[in-house]
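Values in this text are rule-based calculations from the coordinates and carry no lab data. Worth saying up front: this structure is predicted, and the values here are computed from it rather than measured. Cβ atoms are built from the backbone, for glycine too; each structure is taken alone.
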Structure 1
Amino acid sequence: MVLFLGEAEVQELLNMDDAVHILEETFRQQGKGNIINHSRNRIKTPKSMLHYLPGAVPHLNVMGYKAYTSSKAGIKFRVFLHDIETGELLSIMDGNYMGMIRTGAATSVATKHMSRQDSSRVGIYGAGWQARGQAMGVCAVREIKSISVYSRDPAKRKAFCVEMGSLLEIEVIPAEKPRDALNEVDIVITSTTSVQPVFSGEWLEAGVHINAIGGNFLFKREIDELCVSKSDVIVVESKEQSKIEAGEFMPLVEKGRLWWERIYELGEVVTGKVNGRNNNEEITLFKSLGIAIEDIAVAAHIYKLASVRSIGKRLDIPSI
């Protein structure tokens, strides 16, 4: 029988620390060539869009895919998990909370391997759902003392700071202007839906680490060309998918100012094949798009816990 897990069950079973551990090992396996990941496919209709990300995580004995729809009604996520040996459908689970946590966990892994170890101050652009996971993620791997947050909506920005300050038990303060979010910070996070850069690369200081996570379409650019050009180390989850979706990189590639050969995958960094940082003065950049193996690996963990704790609803779906 297939186990269905709704948002409430997923939230009960998943925490950031577990997600970080799971994804770090998954990216280690990616770096060893033991992972199968296919880039996102999209089907566009006049009123909605279907997004589909498949992959396999052999070290967890699972394969599957995340499928989600986007329309004026919003975005709806589902993850489908299969046994890698038998092909049996093991579980269907809601993926909204899961996606927020695993996106934060991927950032967490990159931050652990690419930011300065003494990083303690963070600037975040964006105060939405994904920004919550980003704040939680960096705090899971660094001793963060303060976070400054800028977003276009002052009320939303203030509410975010109150909520996350209480959750993380650190100082989370609103930034009145875009530049204020970059004052004397060690880690910069962009978590927006912007199609234009949200800060100027001129504002970057030596030694900063950047996590750009908001855009996964070619027309979206949260960071400008100068920011990319100033980055000494550039890392992505998947180069294949980046060539389709990384809008911040394509203009520079087309102009001959950036080469895919100088962009590395996070799996290469986690395995030590590539240094995520060579010294404390370098500017490092992690461009996250969200890839299939992140959802599948985290879903495998959730399914295992749910099975042990008898959580979820069993669906009687006949085998073909």
Structure 2
Amino acid sequence: MKILITGVAGFIGFSLAKELLNSNYLVYGIDNIDNYYSIKYKKFRLKFLNKNKNFYFSKINIEDKVKIVKYLKKNDFDYIFHFAAQAGVRFSNINPKKYINTNLYGYLNLLEAINKKPKCIFYASSSSVYGEQKKLPVFESVKSSPINIYATTKYLNEIIADLYARTFHIKIIGLRFFTVYGEWGRPDMFLFKLFKSLFNKEVFHLNNSGNHNRDFTYIKDVVAIIINIMKKKFKNNKHECFNICSNKTINIKKIIKFIMKYYGSIKIKNVKRNKLDIKDTHGSNYLIKKYFGFNKFTSMESGVKNTILWYLSNKIYKY
């Protein structure tokens, strides 16, 4: 079985590829090795994947329609996981055009380039499509209300997916990721920035003084959920979205307190809330539990401990 993962050098793409390779799938990965965060770190991930004989990597930018069409003309895939995108909520206010080019035009390029209909196309959506919601947890049926460019591009991805699924009778699934964390994580996200401040003795700037809650979801749980969905035999060719979340929120200050208890003090500087950030996120995982049988979620304490041990053993604070 041949599987394509776009954005394979990214956090979730890499983590899924690693697990699929462990299960002896043929994994083809593409990535443009963008410099949004450490290129050295992304190459570190690819070096790990390249050790497996069933992994095939090509450096391709999904914004290059000619190259993506040529690539997909040569290769047919059973499943496609589209994770290549410009990440980061705050950067979307600095360079919105990059989000339009990558997250929209790149996404369309991929869909239009598909030569043979796969069993299913998966793509990365985001909890940010919900915007600020008064009633939590949010269910998939809640109306989307994005508050920034990044979230808007993810919302438009969902609309495009719905149109393509109905027009071409293709099974397409949107994965609304909440705050994913864990080993091999992104250095620009909260936990890794916190670890870096801790081990490099640097000041950590705490957004909104830590007065917000997040639905943190451990990467190994996320990958297991995705694989469970992939193995499901769907009876329809339509577009559906699922929350990928733990359905458990935790206050940011509580996480910091937990880490400081075991690993030492962190120099904290409280800063005002960034208006682009959603204050609280909390998703319902009722559907993934009901339809895909995933019920065992890793506790935040265990996930953080595993992540810190991996972080230290791989000296990620140097990246």
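In table form, for the structure just shown:
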read-out: Which of 1, 2 leads on distance in nm of label points 7 Å out along Cα→Cβ at positions 264 and 288, largest value; value: 2
read-out: Source structure (of 1, 2) for relative contact order in percent (Cα under 8 Å, 6 or more apart), computed value 23; value: 1
read-out: Identity of the structure behind 14.4, 41 (criterion: Rg and Dmax of the Cα atoms in Å, for residues 48-95 alone, calculated), options 1, 2; value: 2
read-out: Test item: mean count of other Cβ atoms within 10 Å over residues 8-15 calculated as 25.1, pick one of 1, 2; value: 2
read-out: At a computed 15.6 (mean count of other Cβ atoms within 10 Å over residues 40-47), which of 1, 2; value: 2
read-out: Answer label among 1, 2 for the case where distance in nm of label points 7 Å out along Cα→Cβ at positions 136 and 232, calculated from the coordinates, equals 2.5; value: 2
read-out: Comparison of 1, 2 by distance in nm of label points 7 Å out along Cα→Cβ at positions 104 and 304 - largest value held by; value: 2
